[in-house]
Structure 1
Amino acid sequence: MIRPQSLNRIKEHTPNLYEAVVVAARKARRINNDTKLEFSTLLGTINAGHEDEFEDRENPEQLKLSLEFEKREKPHIQAINELVNEGIEYRFKTEKER
């Protein structure tokens, strides 16, 4: 189900909408990378017992894991909710840090 996110909801909690969108996008990217790493790690433990990885057969454990990850809230929604509800602390890099 697709649920559109209201930009007004974000505007209420941040001084600059464009900065907030960039911060939320970076947070979503970080959440997505963490999720990919977690999925790969768990998938590695499931596939560790299987010798022939080219064999065409269904692995119920792998299917269950995939469905579990699909049911999770999408990274961009998590990031927007965190930005609005909890706030994400961010700062701009100074010239020395670049």
Structure 2
Amino acid sequence: MIARIWHGRTAVEDYEAYTEFMKERAIPDYRSTPGFVRLVFLRSIREGAAHFTLITFWESLEAIKSFAGEEYEKAKYYPEDKDFLLEFEETVTHHQVFAEA
């Protein structure tokens, strides 16, 4: 299994709105992709901004490519993200999951 980790940042006043957007738009998109296993969405407010970390779990690299495209190390964004995000980080990180408890 492979974990894909993305980070984004919004203004504090967009904390709840972006949370709802991700629940309504992004999570169903992930769930509909063959090879998707599960996700964990984390959020916090620190240093004057709202931070979002998304960890998705996939069966294989091919499953990630079916979601993100051949350039799978690039972050995938939705058109609506421009209404919320303070910047667009170019890449995500991938890690092999070797144990779970």
Structure 3
Amino acid sequence: MPGDNNQRSPHILNASANLLGLCFIVLTSLKVFNFRTGSFIDEFTAVDILLFVASTILSFLSLRSKSVNRSNRYENWADFLFLSGLLLLLIIAIAITFTAFENK
């Protein structure tokens, strides 16, 4: 939209950096507590970390870009990767919940 360049980028940067930290906590907790899940939750969490890292980097580049077209492109990709990471985080949370109830 014209006139609102980089309106989402600061929000994406903040949220994706926070969720990146959450993914690291989840991955570390799975290892520390010997959570028996097979390996798919670990692998999904690793992919989620990559999605949030890419989203964070692209939103930062969007903020720093001097070209409006390039900035919008970075912002759109950051937005897409952020939403993908968020959906994958939901799947991870559901998988952890069902696995935790299954072990009881």
Original post:
Out of 1, 2, 3, which one gives -5000 for helix-only ellipticity at 222 nm (-39500 (n - 2.57) for each DSSP H run of 4 or more, over all residues; to 500) as computed from the coordinates?
Top reply: 2
Original post:
Here semi-axes √(5λ) of the Cα gyration tensor in Å has been calculated and equals 23, 14, 13, so which of 1, 2, 3 was it run on?
Top reply: 2
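Bear in mind these aren't lab numbers, they're just calculated from the coordinates by the rules spelled out. Fair warning: this is a prediction, and the values are worked out from it, not measured in the lab.
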